[in-house]
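The data blocks that follow each hold one structure.
Just so it is clear, none of the values below were taken in a lab; they were calculated from the coordinates. Keep in mind the model is a prediction, meaning the values are calculated, not measured. Cβ atoms are built from the backbone, for glycine too; each structure is taken alone.
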Structure P
Amino acid sequence: MFKIMIVEDDVRIKEILLENIVRWGFDGKVVENFNEVFVEFSKYSPHLILMDINLPFFDGYYWCGKIREISKVPIIFVSSRNNNMDVIMAINMGGDDFIQKPFSLEILMAKINALIRRTYSYADAQTNVLQYKNIVLNMKDNSVFFKDKRVELSRNEFSILYLLMKNNGNLISRDKIMRSLWEDESFVDDNTLTVNINRLRKKLENIELEDLIKTKKRQGYIIL
């Protein structure tokens, strides 16, 4: 089932949008905490976003820009603003379409269906991210996001975190990590692995993930 996230401050419009999205057979989620739009996006992983411009704290342009750093998910701006500069700004920030309030529900749903068909008509509809809880690993630029904070990783650091996140809940031995890095044409011995793990942990501390990687003595590492 396709998932649609609604980022809208008007209570009545939120209700109308959610009701119609569900009626058309989509799964819908309304964002309630406008300080955590990026976190909600990361947790929900929607196939399409309906985004108002006028929002508390940060506007829709800001959140569109943040999401575009890691994802090409379709974004339709739904706004009461009606001058050409607003439309241009919305598209320049990465929006795929713009519909003005008050709007026709029939036209909006037609736009949603058309955009979903165009975007997901291919077998590969990936967003180039790996997500675990509220942590987002961006495979396009070797960076990791958490709570609206971002840090860049080296190739080895990224490979280690990718392996641990992809196998979260499972213990990964040091040998398996080293074999994974070797296959990536980056020879890593036991001492070098320790250095990379320590550097990775240091970077994760900068985005409040100091306890993410657990060590099992003489066994390996695990993310729980």
Structure Q
Amino acid sequence: MMDDIQVDEAIFELRPDFAVLVMTARGMKNGPTDDRARAWLAGASAQPVPAEKIDAWKDAYRAFGAKPQRTRPSVDALTRRLPLPEINQVVDAYNSISVRHALPIGGEDLDRYAGPPRLVRATGEEASEEALGTPEPGEVIWRDDIGVTCRRWNWRQVVRTRLTEETVNGLFLLERLEPMTLEELKVAGEELADLLTELSPGVRISSRLISAGN
């Protein structure tokens, strides 16, 4: 599946600096927030948030017609909720890395996908859950063979693919724009892999970088 994940060329035409580090984690064990996860959340919540990275995502939203003050990029919304809320161990892990690096990260249940994830510009006819509404033509969305999995790039995911305490095989999408460097993106991925391995010592992690020309 890893090789089948796609970012449409139209995305790179919109933002040539976009890159996504795709990670799969198979054989995860998840559970309610514990003291270890609380420490991750507290450490991330105490760090200053670099505004220039958030601003880059706001600019990207405006480029496809979204209003970032109304539907905020995920990392912007997350940093406005500090101290970070407790969700579950795996979500706490990737939320802490997201805030540490001001990096949007999506966590998904891989087994609930129908076909490979694709990042595309919407036609406006894609199936979507009622709570999210139908994407607008030209909107940046993640989707699979059924329909939308996340609207407005990383604004909000559907319930169908949400990562829960029952998730065994996870998909993580770490989305980068400049001024974040590809090296920092790599480091963030390694940090997330370390936390997932700490939670599930037997987890099997694979990753792939997708960027313009790659």
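For which of P, Q does mean count of other Cβ atoms within 10 Å over residues 85-92, calculated from the coordinates, equal 15.1? The read-out was computed on structure P. Can you spot which of P, Q the value 1.18 was calculated from, given it is Cα Rg over 2.2 N^0.38 Å? Checking each candidate, the match is P. When relative contact order in percent (Cα under 8 Å, 6 or more apart) is calculated for each of structures P, Q, structure Q gives the greatest result. Given a value of 6.1 for distance in nm of label points 7 Å out along Cα→Cβ at positions 53 and 189, point me to the structure among P, Q it was derived from. Matching structure: P. Tell me which structure, out of P, Q, gives -12500 once helix-only ellipticity at 222 nm (-39500 (n - 2.57) for each DSSP H run of 4 or more, over all residues; to 500) is calculated. Comparing all candidates, it corresponds to P.
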